[in-house]
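We did not get these values from a lab; they are worked out from the coordinates using the rules stated. This structure is a prediction, so every number in the text was calculated from the model and none was measured. Cβ atoms are built from the backbone, for glycine too; each structure is taken alone.
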Structure 1
């Protein structure tokens, strides 16, 4: 074994995300998160959301050859902006997350409960980025509700031994696409878990299916509602190696964005990256 390989292995063992279930089962507050990050539409998130939505929308338009059937949004949190974009291209959205409070927030919106989070302002904000001011928010929202209602909202866990899915009716389902945004750096406790997760993603994809992962670059933590949550630092090389080591995915294309949210959000990172590849 060369010195470089030994050093790489030592690094992979040393750098861990001290992730605890209790952080997301007890400390995590979905409503507080949505209030902090998604309620007020202003210039603080524009440097992040504009290039992020623009690039994802272009990828969906150019890399999906036709109307697809099934997509998995993995680790979506309490957020629906990603699903809003996906619903234009997929009839069924399988939506999963680890935290029950996040899934409850999604289900409350889907059930149109009076106290559900009001996504309309944020949806309009995203749609303005996507196609300017000439859009029908109600039409997009209707597509989103239909795509989510066609499938199940369920729990997932990257640290689970036998399957990524906790309470899915079918953990052998194959997908035309898997989309994950700002999840893996928070959920994976080590680089080995990250590699295992991406390998499992590749097993869930149909041949030719797309894996698209959005991540903060080298993020170590983020803070809101008085609590700090740790992250596993990720880089383009780490994601690239995880894709290639599966043996089932193409070398990923990385779109690197220097945009950062306002530091008052307590996110420690060096920008954003979008990595995507395809099942061989």
Structure 2
């Protein structure tokens, strides 16, 4: 928007609270999309993913419904936003603004306004998600983390890395599962090649030290049941029996969809120190 955003989080919360009392399928779907916008990485999401959150399979339908929902929010605020060149109001701008970054598929994204995010939190419509910088957040929590066992400390920091910039970089680079191409981002795991506990300096947030994997592949990779050669071909440990591999949906024809030479040092570490066959 060319003008300064005119509403506080309190004003937005009042409008959303009023709208939330209206029982209709379109309103319910609008809140599903709004929550998906909040829960997305950096609160940035494409219209396609917004629609998926509300069960819409058509891009245009999702775009129209989010705009319609935003229009109703504007009505509660007695507000008309800036207009496009054709004179039509940009209703969605009351909830979000255009992101400077496209998603991994090159799609335009909406970035939720922080006033709207705070309103959702204050109404209890979402579970608050920390939005602090990854490294600063870990540094701030060092004293707290010191009270945990090494195993618990690693789990906490890995979780923080997994939901932050590291995951976002992997989504951008891989665009889906590094092996299967599955692009359901909600279930994919940001997995370290060289384990976090062994990382030095910024290796823990280096996107070349990461694979975006389906949960079954992530666990098998983390436990050393599988690894990958420098050209991306899967390696399967003898401990991964035929029956277990079949159950997990893992087969010897799998490979990383793309690989750069920057990955090699991390993959070598994984093969030498994590992969069961070499222990």
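Please state which of the structures 1, 2 yields 29 when percent of Cα pairs over 36 Å apart is computed from it. Corresponding structure: 2.
Out of 1, 2, choose the structure whose coordinates give percent of Cα pairs over 21 Å apart, for residues 118-213 alone equal to 41 when calculated. Working shown, then result.
Values: 1: 48; 2: 41.
The correct label is 2.
Comparing Cα Rg over 2.2 N^0.38 Å, for residues 110-173 alone across structures 1, 2, the highest value is found for 1. Comparing relative contact order in percent (Cα under 8 Å, 6 or more apart) across structures 1, 2, the highest figure comes from 1.
Compare distance in nm of label points 7 Å out along Cα→Cβ at positions 38 and 102 across structures 1, 2 and report the one with the greatest value.
2
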